[in-house]
1. For which of 1, 2 does distance in nm of label points 7 Å out along Cα→Cβ at positions 1 and 25, calculated from the coordinates, equal 2.0?
2. If distance in nm of label points 7 Å out along Cα→Cβ at positions 33 and 49 computes to 4.9, which of 1, 2 did it come from?
3. 1, 2: which one has helix-only ellipticity at 222 nm (-39500 (n - 2.57) for each DSSP H run of 4 or more, over all residues; to 500), as calculated, at -10000?
4. Any idea which of 1, 2 comes out highest on distance in nm of label points 7 Å out along Cα→Cβ at positions 57 and 89?
5. Among the shown structures 1, 2, from which was the value 15, 48, 32, 6, 0 of P(r) over Cα pairs in 10 Å bins from 0, in percent calculated?
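Here, each number is a calculation from the coordinates, and none is a lab measurement. Since we're looking at a predicted model, the values are computed, not measured. Cβ atoms are built from the backbone, for glycine too; each structure is taken alone.
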Structure 1
């Protein structure tokens, strides 16, 4: 959980967070056991007010530049303002990976 903790810290340092969840979804992909390569990030902050999803994602990728250079292969990003989060209330489930050795 070293990389996951690093992601959590980097996001906490970069944003005024209303809610955050970082989930390691590597086990759903074709990677060795105990990998930290695929993450789902849910980030709620009013810093996103007035921003489109692309701008929100760019800010997250900027905050996680080091992690992306050092082993993180994929991020599923779910970004909300506090008001949007109050309306949505939950994050969509991630689809099953069908790449690599998981192809049927």
Structure 2
């Protein structure tokens, strides 16, 4: 269990997917460029089994923006997308209403 102060250290922000492409020679990985409100970041997400690259641009998602960068299969990832794990694969966390990029998610 974590307390509220620990949870508040996790910086969750809204973002729009600008571009998406499969990471070569992988089954699950997608390279995303996302607009987090004044900044574009590159992320790597294990969602290629559930989503096609051409259906992702324009989708509003939730991103953890204060993770240390990580290199995944040779591609630098500067954050993490939030997704629910289901029996059919990951489902991205999205919004019922339009929200501005960079809005804090709590």
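1. Working: 1: 2.0; 2: 4.7.
This value belongs to structure 1.
2. Working: 1: 4.9; 2: 2.8.
Clearly, the read-out refers to 1.
3. Numbers: 1: -10000; 2: -1000.
So the calculation was done on 1.
4. Numbers: 1: 2.7; 2: 2.0.
Biggest value here belongs to 1.
5. Values: 1: 14, 46, 31, 9, 0; 2: 15, 48, 32, 6, 0.
Structure 2 accounts for this read-out.
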